[in-house]
Structures are given as structure tokens and as C-alpha cells.
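Down below are the structures I want you to see.
Please treat every number below as a calculation from the coordinates, not as lab data. What you see is a predicted model, and the numbers here were worked out from it, not measured in a lab. Cβ atoms are built from the backbone, for glycine too; each structure is taken alone.
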Structure P
Amino acid sequence: DLLREYEHDVTIDPLTGLYNRRWLDRMLTRMMHRYGSGGPGLSLLMIDIDHFKKVNDSHGHHGGDAVLAGIARVLKEALRETDLFARYGGEEFVVIATATEAPGARTLAERLRKCVEDAHVEYDGKRIKVTVSIGISTWKPLIKEDHEALIRQADAALYRAKDQGRNRVGA
């Protein structure tokens with residue numbers, strides 16, 4: 001059906017098979033609206049592949065694409081069934097950790113960071129290893145913030161993690 005094909009094309013990232021930023025923005029807005037009057041909070045994890053430009057410089061853009069797809073698989077396998085996962089753009093991914101307060105989000109983020117650190121991606125006969133930095137923001141119902149504020153907070157936490165040396169979690 002043409003409509004279903006169109007919906008797929010505008011919400012799925014073709015390289016990783018993950019949802020894209022457009023889907024993420026809509027889903028996050030819906031979830032915050034749904035839980036805005038009470039219920040579980042949620043946390044947002046902004047994940048960035050460290051030194052990704054070096055991967056592209058060393059292995060070419062096809063190597064970079066292989067790393068993006070491989071790291072997406074590693075992260076997806078490490079997530080819980082209730083987590084929502086999307087490619088935000090470039091070398092950034094976002095996890096919406098539903099019904100997850102700050103301590104649980106930190107535990108999840110640390111597990112994801114370690115999974116990537118322990119993994120490698122095979123490309124052109126080579127093993128490529130990368131690390132990720134992760135920023136966390138947490139939203140609680142009844143707090144009057146929009147989804148963009150939550151993303152900005154996670155992004156700021158991500159850049160603090162990068163400033164502190166990369167391959168770490170910031171909140």
C-alpha cells in the first residue's frame with residue numbers, strides 16, 4: 001500500500017533501519033502529552049560516536065556507514081523492550097527510556113557505553129573499534145517542558161561528557 005510505504009520512507013533511517021528524527025520528535029511530544037498529567041517519567045539518552053570523523057578519514061564513508069549500522073545494532077541489542085530508539089542524525093542516536101528516572105537512566109547509559117566499548121565492527125577485513133559519549137536528561141510529569149527542552153538538556157549533558165574526555169556518561 002502506497003500510504004504505508006510513504007510513512008515508512010519518512011520515518012525510517014535507510015542506513016540503520018532505525019526510526020529517524022522526525023519520528024522521534026513526534027513520539028516524544030506524544031509521550032510527554034500522554035503522561036503530562038501524571039504517571040511515569042521518562043529519560044532521554046543522547047548518544048554520540050566519539051571521533052567519528054577519524055573513522056571516515058581512516059576508512060572512508062562506506063567504512064563510516066558500516067560503523068553507524070554496526071553500532072546501531074549493538075545498541076539496539078542492549079536496550080530493554082520498553083526503550084524507543086532512533087537515529088537523531090549524523091553519528092547521533094537517541095533512546096527514550098520510558099518509565100525511567102535518573103538513576104535507572106544512568107545505569108542504562110553506562111551499560112550501553114560499555115557494550116559499544118567492548119564491541120567492534122568488521123569492515124573491509126579490519127576490526128574498527130569506537131566509543132560513545134552519552135548525555136542524559138530526565139522528565140517528570142507535571143513539569144512544563146516541551147520535547148525540545150528535554151533534547152537540549154540531553155545534548156548539553158552529552159557535550160559535558162565529551163569535554164570530560166569522551167567514552168563516558170554525563171547527566
Structure Q
Amino acid sequence: MENKAGFVIRGAAYLVDIFLATLLVSPLIVLLGNNRGEIDMIAGLMFMVYSSLATGMYGMTLGKRFFHLRVVTEDGTKVGMGKAFLRETLGKILSTLVFSLGYFWIIWDKNKQGWHDKIAKTFVVQYEAIGGGRKFLAYLLVCSLPIVVVLGIVATILLIAINPLGQLQKAQEAAKTYETR
């Protein structure tokens with residue numbers, strides 16, 4: 001069996017898939033406006049269908065293909081639709097439930113399997129080595145994500161502390177007071 005793929009390269013492939021899915025879902029945001037719940041539900045279902053079909057038919061999504069990854073069974077053969085559906089739906093839902101621990105399990109598992117892999121009895125393998133540029137991109141994508149999350153949290157805290165709406169209202173009141181003099 002080819003080399004089993006680790007957390008970083010698999011995470012990068014997932015982020016590429018999420019980016020591509022976001023491009024496809026963008027028109028929904030325009031059509032549905034502020035119906036965030038509906039958009040999230042439709043996008044989630046579309047992503048599960050895409051992942052299941054791509055994995056079942058080709059053994060890979062576009063993100064996995066970019067990084068030369070393939071999902072295979074324990075004996076190295078094609079996954080098929082049944083296992084792909086199990087892996088991409090129930091398996092990934094369970095992997096996400098406890099703080100996404102099922103995905104981080106890939107880091108510690110000797111076979112580099114997440115919970116979704118164990119449930120479906122699958123492995124993710126690298127069928128061809130990738131060049132330095134793609135390897136760098138994988139690390140950049142996966143390592144920059146926590147930084148973006150932390151920056152988002154800091155920005156949110158700062159916005160709450162600064163209260164720009166309150167500042168704007170104070171400025172408008174001051175302007176009205178100045179005009180009446």
C-alpha cells in the first residue's frame with residue numbers, strides 16, 4: 001500500500017475543498033440573503049453529497065487530487081459508494097462531535113486514521129510524491145488557519161471593547177448638540 005497520508009496534507013486537501021465549495025455556494029448567499037441557517041444547511045448537504053460521490057467514484061475529491069491523495073479500503077482497493085457515503089456522512093459527523101477530536105486523531109494514530117476512516121475501514125494514501133511547492137502550500141494552509149482564528153477572536157474582542165456603534169452614536173449626538181448652538 002502507498003504511504004499513508006498524515007494530518008497536515010489531509011487538512012490542506014480539505015481546506016482546498018472548502019474553498020472550492022465556498023465558490024460554488026456563493027450564489028446561494030446572494031439568493032437567500034440573510035437566511036444563514038438555510039444557507040449552512042444547504043451548503044453542508046451539498047458538501048456531503050460532493051464528498052461522497054467524488055470519493056465513491058474516484059477515491060478522491062478535487063482537494064485530495066491536488067495533493068495526490070486517495071481514499072482506499074484496508075486492502076488498498078477502491079472505496080465504492082457505500083463506504084464513501086458512510087465515511088463522508090456519519091463518519092465525519094462523529095469525527096466533528098467532540099471538538100473535532102476525530103480529525104485530530106490522525107496525528108496520534110499509528111495508521112493515520114481519523115474516526116471517519118476507522119468507521120468506514122478506510123485509509124488515505126499518497127499515491128504520488130508532491131513537490132516542494134505543494135508541500136509548502138499544505139503547511140501554509142494548515143498552520144495559518146489557527147493564526148487566522150486567533151486574529152478573528154482578538155478582532156472580535158477589540159470591536160466589542162471599542163464599540164464602534166456606540167462611538168458613532170456619541171459623535172452624532174455631539175454633532176447635533178454643536179448644530180443647535
At a computed 25, 12, 11 (semi-axes √(5λ) of the Cα gyration tensor in Å, for residues 50-137 alone), which of P, Q: P
The highest value of Kirkwood radius over Cα pairs in Å, for residues 34-97 alone among the shown structures P, Q is in P
One of P, Q was used to calculate Rg and Dmax of the Cα atoms in Å, yielding 16.1, 53; that structure is P
Distance in nm of label points 7 Å out along Cα→Cβ at positions 90 and 122 from the coordinates reads 3.1; which among P, Q: P
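Hey, helix-only ellipticity at 222 nm (-39500 (n - 2.57) for each DSSP H run of 4 or more, over all residues; to 500) derived from one of P, Q reads -23000; which structure? Show your work: numbers first, answer last.
On the way: P: -16500; Q: -23000.
Comparing all candidates, it corresponds to Q.
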